[in-house]
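Down below are the structures I want you to see.
The numbers here are math on the coordinates, done by the rules we state, and not lab data. The shown structure was predicted, so the numbers you read here are calculated from the model rather than taken from an experiment. Cβ atoms are built from the backbone, for glycine too; each structure is taken alone.
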Structure I
Amino acid sequence: MTISSIPFSRVYLTGREELYMREALRTRQLSGDGPFTKRCHAWFAERFPKAEVLLTTSCTHATEMAALLLDIQPGDEVIVPSFTFSSSANPFVLRGAHIVFADIREDTFNIDETTLERFITPKTRAIVLVHYNGVGCAMESIMALAHATNIAVVEDNAHGLLGKYKGQTLGTFGTFGLQSFHETKNITCGEGGALIINDTQFVARAEILREKGTNRKSFLQGQVDKYTWVDMGSSYLPSDLLAAFLLAQLEEIDKIQAKRRAIWEFYAQQLAVWAQRSGVRLPIIPEECEQTYHIFSLILPSEAARLALQRSLKKHGITASSHYVPLHLSPMGQRFGAASCPVAEDLASRLLRLPLYAGLTEEEAEQVITLVQNTPLFAREI
């Protein structure tokens, strides 16, 4: 098996992960909601002062909690962008929902807000948004539509921790926000997530669902003399060992983001002339969005050009990656009927993501850039 000399992604260690995990081991309190989980929650309380944030074992599990809290029932409809990961839809499918796939915008790859109204029916219960690359969706118009129709908005913000739209933090607009701390994300603990609750009416039940459907938190707070099974639920609490690792990352988020930004901007600057000459589109970031530098993508002139560049980079030990297969084209997605998402289909076939992680050096980025610029893209040259 060939090991890439420049991988697509690599975890950046701040230097305190092992220290905190050893401290957690010394306490011998390793299950969920231990001392390090509480410290992570305190960090989120400072950054999200108007919301309740609960750590979960994954972003997928945070989405499952959102689906349970919204009481999604069989036959309910949930609108989801086709250009996303299966985890944006699966938790609602598990509740029996019918998924309605929406197309995306050409510029940001986010859900096309101008098409949403046409998908709304009396059965619509939720709109799932994905802030692709940590670039905010058009939240003003989406929230106006949601309020007018009394439909919940769930923000899949797996890419966008602390990203902003018109100065407001992503994940704080809708009923719920969802975060990921998967190994490939800017901030990680290997596997992990968080549920951001922006409507206080859901907080008490969320704590029960997260604790296997029991009122254990009330017991720990001395409100009841024993705890018992009071609702449906599951085990959504991450180990305190994972929280220890995550805390070390959260404390250094500004440093990590600065490193990613430097690489992202270096790519953008060095590839600008080549991109214009080659008919390649670089990322578009609207003025109202403060992104998180999660992805640096190229939109190649054709699928053939994307494949040619991807193979050339791989040949030289550099891993570049395409992204989602639009969900409406997947075997599972087709169970929900035909959907028209031509923009998602087109962009998905031509998109290529370059290596981007906090530990990527400028010299390594220069190697990537040189190979990108020297690879023939057009059919007559392939």
Structure II
Amino acid sequence: MLFLACASMMTSAMAQLSLVKEVDKMAGGNNLQQLTTAFEKIQPALTDAESANDAFTWFTAGKLALKLYDQMQAAKLTNQTVDDELMGKALLSGFDYLQKALPLDSVKETNKDGSLKLDKTGLPKVKTKYSKDILPLLSTHMNDVGKLADEHLNVNNFEKAAEAYTYYLNLLESPLAKAQYNVDDQLLAPILFCIGYSQYQTKDFANAYNNLTAAADKGYTENQIDAFKTSALANIVQAKLDAKDYDAANKFIDDALVVTPNSAILYDMKGFTAELEKDDADAALPFYKKAAELDENYAQGFFDTGRCLYLKADKIIEKNPDLKTSELAKMLVPIYKEALPYLQKAIALDENKKGQTQRIIDDINYKMELMDAK
């Protein structure tokens, strides 16, 4: 029984390796249908325990996948209809397969008597068989991954775009790319933005924020990146606030502040979180003031500071219904005088805030007039 089991395993392994050799022959032609069939046919060999540990299997699969991609690309350029999903799959699979082949592509050298050749350190000498063909294949198709990502983005296939751009980024950061290209921040930053933007569109706000932040850190300033960063951040915090998970919201903001301690947006969000959690404008005011202090062009920080000061004055009025106007004035006028410059600057920075902000300013001026305050 043991003999039969071993024989069965050997037969299975031989069958898979025979399949790989058959596919290798099929990959020699340029017929698109034959290449597609071969691509499907080799899949079982990639999961078989024996053939999956052979560099030849992955080399054959990778070479075939990239050839299928090339032929589909050529067909597309002549206005033939092709399966775009299969085309993209062939390209990314080709890279995966060839990268799996590389570490397996090592053959121990032997002497005529079958013993292992040793190097000066006493370790077996190793030579490669397929790497000289694998590396040029990877190099010549690297930019195709970027083009694939661009195509997905152009048709608003944001999930696929994020996947392809991420793959492209990883390739560019690999030793293979760094040995051939000038991989610097100027090259990587736009790719990080495209990843973040695509993730933002799929509502993957946490990863979008991280990648947009990474793009900004590398100097990227285009395509309203700050607006997308702000919106992604707001969506992350808002989801936690909607769940009334104030601890999680505060932790997220605090963690982000460790990375960007001078972020006006983060301080403004911390103020908003405090205001909701404690239902108290006073608790939020220090954070809003800090936001305005950190960025003199951040309209929301100035608006929220002025609004909170206005609410602080309103609370004093509510709690002291029996005080005379002159007595109230002593408490309210300093607060209103502090609030007005913040509110006025908010309008100066952002005309979109004029309606709501002007109503608060008008109410403050009306109350100041009643209190005979200038």
Structure III
Amino acid sequence: MQCPRCMNTDQEYFYHGSRGWYCRRCISFGRALIEEEKEAVSLKEIPAGSEEYILQYPLTQAQARIASACAQYVKSGDILLHCACGAGKTEIVVQSIAEALKERKKVCFAIPRRQVVLELRERLAQYFPHARVIAVCGGHTAETDGDLIICTTHQLYRYYQAFDLLILDEPDAFPYKDNAVLHGIAASACRGHRIYLTATPDAELKDMKEKGIITELVLNRRPHGHPLPVPQIHTGFHLFLLIRLVRWTRQHRDHPRMVFVPTIAAAEGLGRFLCLFDKCMICTSRTENRDEVIERFRSCGNGLIVCTSILERGVTVSGTDVAVYNADHAVFDEASLIQIAGRAGRSFQKPDGDVLFLCRTKSSLAEKCRRQLEEANRCAV
């Protein structure tokens, strides 16, 4: 017995109710009877001309090479697009999307976190002016059919066998990472091939690459051609780290500054402390007006924000410098530190962003992150 929605085969999750067998592993998405033959979701046909696109800037030679290879290989198999933070992964897959739309194939761009969906929908609507690009996420579910669908991975349960091309952005991020239910739902939503986009592939993706299940394409250079910012690492006791952080925020006061901390309590405490020296915003999962705070930080030009890892992915602010306070905390892993460092140096105007890791003890993860970024810069030459 197998659940057609989450692909579960563990018999312990199946239960026989008054109407028949159903799977309890994905019951939060509604009860789906196993005996009922599940049919592919019926979506509207894609009109001619939807594939025409206009990018905001031309691809670099390296980006164009990867984009062409991706569009070619995805016709026959799954792709791991392993690109550095800020390398232009979205722009690279535009050609693959366009070729699928030209063939009247349904395309979905799925993202683990809701706050990125609406922003990406705006970008792709600009790239594809003749296509109906829709966002499907919490608070935006009235319309679920379009030529190009941007959604959270949770919303994929609506699209059984609907997509010929499924692009999974940041599959190593919470809540998609290690979530068997979401993995199964993504598999059942795709009748064609998948493209995985990430700068930090997890063990599962690496294993799939080693076994030849997916083809890996690598790009370690950003469009502006400058090396990835490599973090400075400072270790010391609490007071030393605070002094070093205050000095850093003052040295970079002409730029936007993001200070990442491991916990909500740390964000609130450090935010109040930094307010003694500068205007400081705080952004965590408890921040009710989170979108407003992020937009205010973006528009400020030289703001200071203390945040948890909730902003480690998907949020790009031009010219940002980044610090991580307590970078040796167990909350942070190698992938999160690389993603956080990737917030800096992304703009053409300020391609050499500054990254600072402050640790109370010597951190092998922080050192590993630094070595990996140095290696990426060497491979990009």
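For which of I, II, III does mean count of other Cβ atoms within 10 Å over residues 235-242, calculated from the coordinates, equal 21.9? Don't skip to the end; give the middle numbers.
Values: I: 21.9; II: 16.6; III: 12.8.
It must be structure I, since only it matches.
Give the label, chosen from I, II, III, of the structure having the highest value of relative contact order in percent (Cα under 8 Å, 6 or more apart).
On the way: I: 23; II: 7; III: 17.
Top value of relative contact order in percent (Cα under 8 Å, 6 or more apart) goes to structure I.
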